[in-house]
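For reference, the structures are reproduced in the following blocks.
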Structure P
Amino acid sequence: MIEVKKEGIILSKTDLEFENEAVLNPAAIRVGDSVHIFYRAVRLWNQSTIGYCRLDGPLNVAERWEKPLMVPEFDFESQGVEDPRITKIDDTYYMSYTGYDGVNARGVLATSKDLIHFEKQGLIIPQISYARFVYLVKLAGKVNENYCHNNKFYQQESDPDEKIMLWDKNVVFFPRRINGNLVFFHRIRPGIQLVSVKEIEDLTAEFWEEYLLNFQDHIVMDPLYQHESDYIGSGCPPIETEQGWVFIYHGVEKTENGLVYSACAALLDLNNPSKELARLPHALFSPEQEWELYGDVNNVCFPTGTALFGDTLFIYYGAADSYIACASLKLSDLVTELLNCTKSEATNSDTIKGAKLASLIESIEIPKVKKVAKIKKIPKTKKNEK
């Protein structure tokens, strides 16, 4: 049995201009007894930068900057640098984040040696239109049909007169090389995919063309249970244990009162993380406290960072798109619970019902070419898709 303790709000917005609207979705990394937090800071009119604070231990704020650590510099992030994640590989810190240009939201990478000075490496996801993505994945003749049915989302989120690029975000790196390669998750809705390359420079246009032509082979997880039935996305950097990689991600369920975002957990094979060993058939934790139920976007627990102190895992998350909060649990309890879960449970009564389940977990042949809070109205400039 997993006991999850809601530790409460760690950071709230301030009167400072760069974070006077909200703070949310923090990257977190432990160094010594400190936890470094890099968070999305939102000013009025939904313009985002990345703020910084340092915790003494897992919960106590010791230092907080009065200016952003990272700001938009390039066209692809002109309207915001958002939702960072961070991990250390070899002697380098890898911070992935979402660049938002006012129309498109796509995965970006920055690196650092000291957690203060970051060098932006640019977009690291396929830079193609949604229409081109559909064309490429259908060429293989076998793909989960849900990946080709997002037209409504793209039409709603973008001006029809603008170029609609493929939204590929939630980039999350593993904290070490696997079989000599850099490995990271990314998310093209509705599931989570995996990339493995020798170096970042290998992520060329040609690489992505070949990758998308074999897209089905790179899908690690698709939505399976009711609490994640709409879509899922990468959350925190995976945690290495003897039993496998513990992966905390977010799941989204569409309810009569709007979308509900929950923290979820799975266990992946150490040497082949594309292999899912187990998945919790229920949410790890969901919105229940006032700060999670009500905010700029209601009903949101959006996990993006962790810190391990002994056997206690602290999970940092965005709450209702307004606050940064923390929950804690025993890592050993979570691993034990995951080991008690098998993929065969995917057929029980908690799974997505009927035909929708089959379409989400099975590939189909496609001919080759040829206490839920009532949702408040969100201002048009807000982006409710994570």
Structure Q
Amino acid sequence: MKKWVSIALAVLLFLGAAWWLIGKIQYRLNVMDVEEYDPVSTLRVSETLLTHSKFPFIDVHNHQWTMPIQNLDKLVVEMDSLNMAVMVNLSGFRGNYLDWSLDNVNEKYSDRFALFLNINFEKLDDEGWPEEPIRMLEEAVDHGVRGLKVYKSLGLTDTDNDGNRIAIDDTRLDPVWAKCGELDIPVLIHSGEPSSFWNPKNKNNERWLELKQHPERYRNPDKYPPFEELMAEQHSVFRKHPNTKFINAHLGWFGNDLTRLGELFDELPNVYTELGAVLAELGRQPKFARAWMIRYQDRVMMGKDTYKKEEYYTYFRVLETTDEYFDYYRKRHAHWKMYGLDLPDSVLRKVYSANAMKVIPNLKISIK
């Protein structure tokens, strides 16, 4: 009898365990990755779908990688449809590439494109530094270049001849920043990354999805300098060169802390910023961001970064409308919803074009 009771209990335990395991399997089969989860909202609110800006705008942060051979006719047609008056191509590079790009632009569209020069900072220990980059800047400006673009490699991965990381505020670079001020051209500088890229890749990191899709963007603290160290180096350059205008790319990576960015503006009148790839930071805090944009309306410029025509529509919607609870165009940048800022026309005109025309030389609006 005990034997049969034991067998019965074993069978019941087995069935119970099997039932529990089946339930777990069924649950797991219904769990979606955050990349796949894309619920359709049942919320019904007004929509203002804009395909062009209210006023002509200047995109101060764009990259056209094939400009020496690019068919600019097609691009200009798209720009017209967006109401983009001028595109600033920050990837002008240098040497023949830059000359060929200028030739292509000047053939028909000298008033629609502006090019920035790029310098190889890893040559700062080579013979001819800083005379060579200074000569390069002077000649480039003589040929119509409007500014200097600094990539994020400076501070992160650029090294000198001894293999040491080149700090953003390395004194060997001071002649370059000073020359830009002398030539009255701005430095559009991208330093660092979003601070979340330095945080642990776990469930609490709001950029977890981006780090999953692009693991190379994670900034391992054993390999890279801390976020705050990079910011301090960049701000040191701003302070050391008050006669040079700096456009701090991507809201200076302080879009999630606009108060801190405002404090930087209050201290340093030579510093500006732009919205490239960080619009989602404004769209999730519409009340504070609107007040902040109005307060610092003379310091912010329109910028997009990666070019894709349809993605500008979200910029127009956030900046111009009162729309609520709509999607950003890239989930890994923003899993949250957007809200419109409904900026006043006077502020829009500055952000869209007037501030850029004040800082970047020889820009003009030729479309209505």
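Just so it is clear, none of the values below were taken in a lab; they were calculated from the coordinates. For clarity, every value in this text was computed on a predicted model and none was experimentally measured. Cβ atoms are built from the backbone, for glycine too; each structure is taken alone.
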>> Quick check: 22.9 is what I get for Kirkwood radius over Cα pairs in Å, calculated from one of P, Q. Which structure matches?
In response: Q
> If you work out FRET efficiency 1/(1 + (r/R0)^6) of positions 42 and 90 (r between Cβ atoms, R0 = 35 Å, to 0.05) for P, Q, which one comes out largest?
Replying inline: P
>> Looking just at mean count of other Cβ atoms within 10 Å over residues 34-41, which of the labels P, Q belongs to the structure with the highest value?
In response: P
> mean count of other Cβ atoms within 10 Å over residues 18-25 computed as 23.8: which structure among P, Q?
Replying inline: P
> -11500 is what came out when helix-only ellipticity at 222 nm (-39500 (n - 2.57) for each DSSP H run of 4 or more, over all residues; to 500) was calculated for one structure; which of P, Q is it?
Replying inline: Q
